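Q: Multiple structures follow.
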Structure 1
Amino acid sequence: MSQITTHVLDTALGRPAAGVPVRLVRLAADGEQVLASARTDADGRVGELGPDTVDPGTYRLAFDLAAYAATTGQDSFFPEAALTFTVRDGSHHHVPLLLSPFAYSTYRGS
């Protein structure tokens, strides 16, 4: 399993958000590097996103909410959710996203 994983739940529809495009990006002083891209599965999860281990540093998960909204027929105020976080050690980092057409929230999962 990748060191960084995610799970997207559509709180407006009350179900997992399947098919959300997600990119994992490493941020550095000399620019950004896309490490992986995937889509959430039927359960709203991406378990294989990037390498099994990543170096300490700053990373971003970018969720294409406009593409997801188009497939579900919903309006979306946010075309993208970009979650930036810091990896300090080799532990697993699970970064879930809860979304609705006009809001989203996140937390460090387990």
Structure 2
Amino acid sequence: MPKHESMKIKKGDTVIVLTGKNAGKRGKIIRMLTKKDRVIVERVNMIKKHQKPTKTSQGGIVEKEAGIEKSNVALFCAKCNKGVRLGYKTHEDGTKVRVCRGCGEEIETK
């Protein structure tokens, strides 16, 4: 069983896909799958799922997002206009914030 590290990216962050068929696409993280080390990014890595009808839904072929390995996405910095690595900085009052390793800009949490 692999050891799960804490993820530096969080739900609501804008990320860019680094590798695979969706390389270069940007989107917002809508769900974190921490046990599987995957993230689900809005409108990226779309799959078609054949859904059986139930009492509440009609069924048919549904398009939905599939998970992407967390190592294949990088946080998108608007100032640098590219995917960047993250660092941490502590303010004088003791609050810990995430910063862009490229430009040093603070990354606000949504």
Structure 3
Amino acid sequence: MEEPNLKYIKELSEGDIIFENKLISVLKKELPIEYEEFLKNFKEQNFIKTADNVHKLKHKISILGLAKGYEEASIFENDLRERKEIKGYESFVKNIEILIDFLSAPLNKIL
């Protein structure tokens, strides 16, 4: 199982701790809200809106270092848009919950 990390954020920030803190704060705020919206839309079987939610969330998956999770989310998003058999739900949910757990730590613990 992949572990969340800040490698991409650290590369992007080029050592700017203020930028890192701001970006992580945005992720901490947005991720749970977007996840709840995803769950609501999925439960209501509104697969186009759900695909839009996945599209937003998959970028956060990538930013936090889950390369395989990003690939899986991309497939899940496409399956939702094409209304194919939806196999990626459990994996997607697990990855998002791992990220929410990771981000729930205080900033000084994450950085």
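What follows is calculated from the coordinates using simple rules that are stated; it is not laboratory data. Here the structure is a predicted model, which means the values were calculated and not measured. Cβ atoms are built from the backbone, for glycine too; each structure is taken alone.
Q: Name the one structure among 1, 2, 3 that mean count of other Cβ atoms within 10 Å over residues 51-58 of 20.5 was derived from. Walk me through the numbers on the way to the answer.
A: Working: 1: 11.9; 2: 8.0; 3: 20.5.
This figure was derived from 3.
Q: Continuing with the same structure: 1, 2, 3: which one has helix-only ellipticity at 222 nm (-39500 (n - 2.57) for each DSSP H run of 4 or more, over all residues; to 500), as calculated, at -25000?
A: On the way: 1: -2000; 2: 0; 3: -25000.
Traced to structure 3.
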